[in-house]
Structure 1
Amino acid sequence: MRHHEPLIAMRSRGLKPAGIVGFETDGFCPEWAQWASLDPGNPRIEIEPKDAIQHLDLRFVVGLEVQVDGTDQRRVRELFAAAQDHGAARVIASVFRRDRDTFQHVEILDTKGLLTWTC
């Protein structure tokens, strides 16, 4: 897991980000590494391919809204469940299929059931 340290520091000071905490499992957005200086209200965290999702310490998501994005349906679903298990207020997950330079939704999951959709 990368780029989560500024969010942990924020939570340690008793603060919450104003926006949604984004998790990405595919490394599509390298600019996410600079979220703390560019957009501190919307943390962006990269889950690396080597990360075993069931072993991640996600306590920093307690009470926060979380968005999970990726192309590996199994990993996205695992991270969706892990964020719920760690006390996120709401989790929305999007599974994409990449076709050259475009992305197509395969599945959307939502703990509130508002955006749930499967292709």
Structure 2
Amino acid sequence: MPASKSKAELYRGGSPSTDITTNQNFELRNNAGNIYFSIEGQNGTALFNTATLTSLVNCSVVSGSRNAAFAVTGPATASFTLNIGGATIAKENIKFRATNTLSSSPGASGNTTSSFFGIDFFRSNA
């Protein structure tokens, strides 16, 4: 089952730790303003030829055959269901990404402090 992804992981883009073999409910917890989240097919995979998105709450989505982009105006928690259409999605064929913001500031001893703002991604049907 896909693991949760932190703001930092989504900033860089990340795949799930395991294949997706069943329909999944997800939450997008946004602690910033308008942030975009995407599900992207990798290796030429057209995810949304079989998979669909349902039960959208607090977000809007636009999708094509290989990706889906969500807009989440925060701070808010959005949710959706990824219906895989009976086919397994191999972990190497899907990536999650968000337009999270990295904020850095100099610390008192010359060290730089960094924080991420935006979306954390959670599987909500444990």
Structure 3
Amino acid sequence: MNLADTRTEVATVVSSVNGYTVRSRPFSGAPKAGDGWVILTRLEPSDFRCSTVSLTVVLILGPDEVKAEERLENDAIAWIDALTRAENLNVADVVVEAASVLTGTNNTPLYGATIGLTTEVDPNG
């Protein structure tokens, strides 16, 4: 899979967890609880045909710290399971971390989570 297709597949897989809508790229607008997007963190050669890509999924859990922590606790294993069991992805180094995300023009702080992962991409698809 090429990089664009990989981002789309990661977004689709994480969106399969109930209550989340993940886009393959960042978007403009005010995100709400359950929104997410995939960002490119690192890209490096793997061999002469493929590259290793590190992606980060940013997920918004909401403005309430207690509810966000509960949501993180309830959904983190489902995110990991969805990614590691996905047939079209061969991911490694999957890690979930709590995060604070500043959003919108007023930099409104929201509680969230990030999912880091590594996989290979092929520029020829």
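Nothing in this text is a laboratory measurement; each read-out follows from the coordinates by a stated rule. Predicted model, so just to flag it, every value in this text is computed and none were measured. Cβ atoms are built from the backbone, for glycine too; each structure is taken alone.
Annotations
- Top of 1, 2, 3 by distance in nm of label points 7 Å out along Cα→Cβ at positions 93 and 109, largest first: 2
- Entry that produces 21 once relative contact order in percent (Cα under 8 Å, 6 or more apart) is calculated, selected from 1, 2, 3: 1
- Computing helix-only ellipticity at 222 nm (-39500 (n - 2.57) for each DSSP H run of 4 or more, over all residues; to 500) across structures 1, 2, 3 gives -9000 for structure 3.
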